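A.B. asks: Input: structures, listed below.
Just so it is clear, none of the values below were taken in a lab; they were calculated from the coordinates. Here the structure is a predicted model, which is why all the values come from computation and not from measurement. Cβ atoms are built from the backbone, for glycine too; each structure is taken alone.
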Structure 1
Amino acid sequence: MNNMLYAVAVLGGTGIVFGVLLALASKYFAIESDPRVETIREILPGANCGACGYAGCSNYAEAVVEGKAPLNACIPGGSQCAREIAAVMGQSVEEVASLAAVVFCIGDREKAAERFIYHGIEDCAEAEKYCGGAKACPYGCLGLGNCVRACPFEAISMGAHGLPLVDLDKCNGCGLCREACPRKIIQILPKSEAGHLVLCNSHDRGKSVSRACTVGCTACRICVKACPREAIAIENNLAVIDLEKCDDCGECAKACPQGTIHPRRRVAEQSRARVG
């Protein structure tokens, strides 16, 4: 009995000693956190999308307070978020450009040919491992929704004809959809309705493009000749419009035999109409 009481006393005493030591250690080695970190964390959207270049909102908040990150790096938060962070830090900040995702492919199931019927995993990257994907165009959207699942703001949905639709009112240009797309058909552009876009991602030569898709760019150069501003160039078998030079005259869209070029305002209108 005495041995048992002795053992209990020893264990109890040991526990008290270690408890006191741990308490002293936690107090001695404690790292004081800057209250501004928590304030900035509450200002941020909390999506942890990584668009700022950091693993999450908490990491970004810490980097801002430490002076390692710019005040306006939170793309989803936009200018309002940047201004509030600047107020906490007692600094000034430049406005954040409003961005949105644009899908550079209009080759849906009606316009783009398919080489076989795919019944595998609903994942674009996995589907591409099977002979490069079912779509005849090796650059076109596979329509299995990686971008939809990657969006934390529910700004992308899959349309009835197998192409993703971007809700411009919800999209804030975080870029996660772009990163999720194995074919890189999504670009992040300033949320503007000015200018025209070549909605194609193919870099094949003309005949190959025509066999795969009725609305693919064949690099025929008709749009280049039609543009009075010299805003269009052919790069790697694909027409590319310089939006800084484009004055929205629409001559390229009128001339394009495949109907691949669309005014940005129409893209915005169609997106709102289809997701509304």
Structure 2
Amino acid sequence: MERIHRIKANGLTHHVRDKGEETAPAAILLHGFPDSSAVWSKVTPLLAQAGFRIIAPDMRGFGETDMAARVSDYDIRTGAVEDVLGIMDALNISEAHLAGHDFGAPVAWMLAAQHKERFRTLTAISVGHIRAFLSAGWEQKHRSFYILLHQLRGLCEMGYRANDWASLRKHWSAHGDIEETIRLLSRPGRLTAGLNWYRSNASISRIVNPPKPGAEGEELVRIPTLGVWSDGEKYLTEKQMIDSERYVKASWRYARINGASHWIPYDAPQELASLMIEHWRAHP
């Protein structure tokens, strides 16, 4: 049975899906753009059946969670990270496994690095450590060109909405539930809210000229980590995931899923769930 929570945390009301026994080991699943917690709909039942409690929030601005007012409110460090910790506190979850896909992965990487006492393991899906991403070379920069388009406020929104969202339908044709995603993004302010994640955290200048590394404690992950990438991935190179091992000072495993697009949770739920369950059971 799935429970739906409306949780007030970090200044917003969050829509949170909660499935599995409340006393079972908890796992937090974080989605990315342009999704909601529904991206985990095929994976969650498999994880719950394996004996885990699965907590999947709609990230700020997405799904049924409140939108924040300013672009700067979508900064991962002060927005998403604090949102997740607040949701965990509201549900009395002191420690959990952690997984993130797409933009949810950078959030998960940062949570794991800065709050390792709250998490047993990390599973990063599609997106590697930010340092590995920024140093992955020109092929990754080429694949990241769409981020430049996302910086064009107003124009980007017009482009996506044009001709009944034709551009989105073309470029995200592999998405597992594109019609529902478009419905959610069509609501007032929602597309801009989603794009503000890029505008606050992933400007093109940051990709072309990455900032110097910060303090070691801010970047290194010291909990067991699983990196998952798919060979049908259009936006992210395999290199940026494999090279993420450099930033993990704990056990590291890399798994490649063949025959799946960027949306691994939709395309390969059984294989992804099996990898996560094995990872979690190996590090209870």
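A.B. asks: Out of 1, 2, which structure matches 23.4 when mean count of other Cβ atoms within 10 Å over residues 35-42 is calculated?
C.D. replies: 2
A.B. asks: Suppose relative contact order in percent (Cα under 8 Å, 6 or more apart) works out to 21; of 1, 2, which structure was it derived from?
C.D. replies: The correct label is 2.
A.B. asks: Still on this model: Supply the structure label, taken from 1, 2, corresponding to Cα extents along the principal axes in Å with the calculated value 98, 50, 34.
C.D. replies: Value 98, 50, 34 for Cα extents along the principal axes in Å corresponds to 1 out of 1, 2.
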